[in-house]
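Take a look at the structures below.
Read-outs throughout are calculated quantities, based only on the coordinates presented, and are distinct from any laboratory measurement. Because the structure is a prediction, the values reported are computed rather than measured. Cβ atoms are built from the backbone, for glycine too; each structure is taken alone.
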Structure I
Amino acid sequence: MHGPQGEVTREVFWNILSPGSYTEQILLYILALAAIGALVRALYKGGFGTRLKVIFKAQGTDVDRLDNWKSRLWYAIVDVFAHRKILREPYQGIFHFFIFYGFVALTITTAIVFFQADILYPITGIWFMKGGFYLALSLFADVFGLLCIVGVVMALYRRYSIKPAWLDEKPEDNFTLWFILAILLTGFIVEGLRIHATETNPAHPVHPYIWTSPGGYAIGFVFSWMDERSMRGLHYFMWWIHVLMALTFFVYIGYTKLMHIFMTPVNIFLRPTTPQPPIKVMPPEMFECAETFGIHKVEEYSWKDLFDQEACMRCGRCVEVCPAFNTDKPLKPRDVIQNIRTHMEQKAKFALDANGVYHILPDESYTGPSLIGDCIEKETAWACTTCMACVEACPAYILQFPKLIDLRRYLVMMESDFAPELQGVFKGMENNSNPWGIGAHLRADWAKGHDVPLMSEKGSAEYLFYVGCAGAFDDLNKRAAVALAKIFNEAGLDYAILGTEEGCCGDSAKKIGNEYIFQALATANIETFKGYGVKKIITLCPHGYTALKYDYKELGGDFEVYHYTEILDMLIKEGRIKIKEPITDLGTVTYHDSCYLGRYNQVYTQPRDILKAISTSPVVEMSSHHAKSFCCGAGGGRMWMEEHLGTRINQKRTRQALEAGAKTVCTACPFCYTMLTDGIKELELGEQLQSADIAILVARAAGIDLKPKKTEGDA
């Protein structure tokens, strides 16, 4: 455009975006300031302000949340704008992406308009909203505004038509979507009325460029039957309606889950950068001086534990992937977070004095709802398998299950309130260093006749083969331990076992909540490891792998730990394990990702590479695999507890293997191997499906005989 007639003049622009008179401009500023004041009051006087008082009183320990702040900030910016976690679920991800970027674009447009009309021009007389820049901005706002409408409609369709079982349905959520849609539509109506009242006239300077406002132009056809005067009058009325709705929405944010717009990016910045989700550290000296263990009142959480509630947008992704919820257990990770949020406000009614100061009340003087029982039911805390699916799925980087571990600690160590079957487990761990309670002197019996070197006889070795309780005592998993030992012998690996000097890793005790037993077991193991100068450890079990690799560091045990699939994959690729005869009779194979091997440690490719190397069978994936794998049900100490509620988790996972068309489901975890084997038996699927441990399959493909050597005393 060129010349005075072809330029978008200030007068044209003012007609587009201004309410009219100077008095009305002043009124608009007053309303905007009032909206800001109302939002501040909503935050201060409403639930957010009350919860902040509780957060400031939090007493729990936490990891460093402000280290490497530049890296944290960049990560948060990229995560928010790239929607890294949100887009993992296509439908929800796309509509949130559209809504998010629609709001970003419209906010940018509004800011530019405000800067031009209310700051730059009044002060300097400079007017840059003209020509190509104006047209580009108009097209930019329209396109993203339309995408935002599409996103809202998709969200409404999910709520009214798709209706997933895990969706949180509160009246606020539906109202919010309709409110946003109304603001967007009134904005386009205002634009459409203006266009059809002015720019459709061929003499208007912007007429050739109507295409830069596609949304408004299209919607304006609804009112094209009206005369120009009526359109201008309706435009004026709708402009104020649109502005008042927008200002009301701004205040509305402070009362609803829309606060996640601000809180979620902050929570992403504060995310833990530790390799594992941090569970509150309990130093050994704490057992000598602490009056209470675990958490039974909300102030005992850390400030970050409580801030998590502010970032939760109730999207339900944690519920969608939770194995407990999906098998009809009373656990919804989202509700754990939201119930703590509600509890903070409820407790404040008892803990705030007349001056609004929050006081931590002793148990004997507090008469309000309790954290355990009223806020979070005991059955909810015990339903968790610590599979980490909730943490992996959460786009706000909230730590759900660690909060339940803290409650278990209180129930176990303070109340002795746990499943009756755990009594024997704890006794077995304390007396014989294994959950079965089998005599500790029998721990090395599995190795008899297999030429397995003992560390006590060898003195030292490059690798300690940490067998674990399942490999040493469980008949099903003893064969996996034997297979690994013989594979290591065949490959010439420098390794040894501890035999009777080995103790339980303590993972189940820790996740059940008995930190005292865990630390006793871990400390004993660490002393033994250090006594032999152990640097590298190979584990059979992913639970032991995780405990030795991460949890032991808190107690001074820093070792280089490998899961056996990592070692076998390396040995096969280096040619140190020769595949003499690839296995041909497995049928279609599927691999079950152990939660503690996959989500906890990102070991996904090695087991699959091994299966491809040792078998000619096709490998298929179950509906839930890799980071979205479905738990076997044994984690979090659930291996030792009966499953009284809902469907058995291992049976649901077994059915998924069958639905994938598999004939063999392979595992790399003793717990998973046990649970899936039991699931096949319980569902009577023995003729259709079989379970197999990868270590045993590798030994078979390598032509290794797992039978023990005969001794002179054998018949």
Structure II
Amino acid sequence: MLFSSPDYPLFLIAVFFLYALARWGGPRMAFARIAIMVLLGDVMFLLIAKDPDVMWDPIGGVLLRLAANSPDHQDWPVWLIARWVGGTVLLGGTIFVGRRWGGWIESERGQRYVARGLVCVIAAIGAMVAIASHHGVLDEVTWHAVDVGHLVVLAVLGIGIGVSLNTDVRVLGRIVILFVASSLFYHAWAAAMPGPYRYLLALLLATIVLDYYLGLWIERTEDPWRRKALLIVSLCSNLGILVFFKYTDFFTQDVLGLDVPRLDLILPAGISFHTFQSLSYTIDVYRKEIKATKSAVTFATFVLFFPQLVAGPIVRAQDLLPQLESPPALDLEKATHGLYRIVLGLFKKIAIADALALSIVDRVFEAPERFSSVEVLIGVYAYALQIFLDFSAYSDIAIGSAQVLGFTMPENFRTPYRSSNLQEFWRRWHISLSTWLRDYLYITLGGSKGAPWRTYVNLSLTMLLGGLWHGASWAFVVWGALHGFGLAVTRYFQRATHNDVRRAWVLLGGCAAFAIAGLTLRSQSPSDDMLWNVCTLWLCITPLWAVITAWLGREQPAVPEPVRRPVRLFELWGHAPDVWLPELLRIAMCAAAVGTFAAIAYEPSSTWIPMIAVTWLLALFADLSEKGLDGALDHVAALRRRSLAVFLVFNYVCFAWIFFRAASFDDAMRVLRQISLLETDHANLVPMVTTALVAGFAVHFFPDGSYRWLRDRFVMSSPWVQGLLLAGAAMVLRELAHTKIVPFIYFQF
């Protein structure tokens, strides 16, 4: 995928300028603008094809061929010039069609014909793949399809460019361009797959067209039974494809135990995310919460929108469709915020998450018997950081990329390991998924409207299905069960101890007595069955864990943060200490951060962690000094009360992560068995591991005020300063990057 390679920045730059030029109309320099737009489209296509000879237009064909500067591209055969002539004619014709009939294309009738055209193209591709596979000539047919692939892209892009030249319907031109870019982005993954998998974009478009029609039919139908039947068709089609690719072998082999060969299907990138996104549209139309869109191109772009296509966040139709139908203006401040988010995401991914994965996590979970108990435990903690930093990095890059284009997407993470109870964790972790499960699964099951026991069942069942959504393995089911039952007991004790100190102490004593009694009985009758030992320990300790976290993590009245205008350095003179002291501390924090990178490059490893600690402490003291003495004391007191609950919740989540990361349930048992040996050797905890671990925790628990200060300072800076900072960040990331590319974790879901 483009997100896993250096091609993505070039792809985003090409999309941004292509999209920006589509917003600029008028006859002035029209031909130059069209030529640049075609060249940018060629660049996007070349990132997938990797061969300038597949170009059908002379604009990109000549320039990219010259840029390749290889012996194979020094000749100019007649057939290549003939291709360019044919491509130029097609491009000119489609631009004329887009400009002349853009109004008709945008109309409801025109969009119906667009949808029918998509149906015909998808049916033709399906028939071609089926016939070619049956006769064993799919590779040859695919080669010919690739040869004309750029011609198809050029035709659709030409229509988008032509429509963007029409002032009355310019919005549609922008949407067509985003549709082309998003389709190429997804095809970047599919093109590298074997056999029929190279045509998965057509399958995705088929589900999109079906949901487009179903949304229109649901809205037009008043009969409740027919509306429900149409919704069931949407559910069955989307979930059917998801189940086929993701769970066929699991159900046939592990659940039903059938004696049938495994299919070993390749999971399409991001299938779970765009399935949930498309389903949210039809469900919201069924619930009459949104109107069905009349534009097939807009709906397809909503599902395929490239920043969050393969790993979220899951964007609701009510959030993104209005922005596509009336695109927001390109905003420099929002774009600058986006660039900051992208760099932050790259730092999380490249500098820390990949380092943790390659240095300890992958090795520990592959062969836990080769490591001591301490090293395996550190490996589990490292995975907890890796999955957060890796996935939140993707979300940062996705949200930042959308901001560069002017679009706003919902936040997906809010420092989840700061949570003091499991409910708060799921309000901070993968927010788009947790809210989707709540709104479309938990509430559908009945939510909290029925008897209390039914609420706990709904919670547990929702998380069980959420675990199964992540993967076809009993280990994922156990992960979902741990979170489901943990949420249920947390909810029970939250209501039982709500602001009632006496009740809290009674329950705490009872749960402590139960835990002691259970552990005593277990010690008197030891068992060699690892699964039994884990279950009994969990049953004995979980009630005590739940009542402690429910009481310590109870919500307190929110204290509003002081709103301060960012003060420039030359403006500090004459202000109170709570203004100039945080500023000076944060300047020292930046100097310490630069010193940290310098130490990693030139100084011995013994200096790395102290420099990280100094940077973090300066940020913390800056935040505390900004709150004033009373505010700082209140903040420290609140942290002291929450710290035990945060520690307990983090370790419970890490316990569940073992089942999430392990390749199978048996592998998870191997990890737990190795931890239970209580070995203390730590020869494998080299400086790279400990430094990445400390840096990961420092990033996660980085003080909020100092984070906002860094972001605001970057946004306030002049373009020259921003450019220098981005260039410096690129150089640092290049030095910290590993030679082996580690794919984003959530690509597999």
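If FRET efficiency 1/(1 + (r/R0)^6) of positions 76 and 380 (r between Cβ atoms, R0 = 25 Å, to 0.05) is calculated from each of I, II, which structure is the one that comes out at 0.00? Label of the originating structure: II.
Here helix-only ellipticity at 222 nm (-39500 (n - 2.57) for each DSSP H run of 4 or more, over all residues; to 500) was derived from just one of the structures I, II, and that gives -16000; the source is I.
Please state which of the structures I, II yields 3.9 when distance in nm of label points 7 Å out along Cα→Cβ at positions 132 and 252 is computed from it. The read-out comes from structure I. When mean count of other Cβ atoms within 10 Å over residues 220-227 is calculated for each of structures I, II, structure I comes out greatest. Assuming 28.1, 90 is Rg and Dmax of the Cα atoms in Å as calculated from a single structure, say which of I, II it is. This value belongs to structure II. From which structure (I, II) was distance in nm of label points 7 Å out along Cα→Cβ at positions 124 and 580 calculated, if the value obtained is 7.4? The structure behind it is II.
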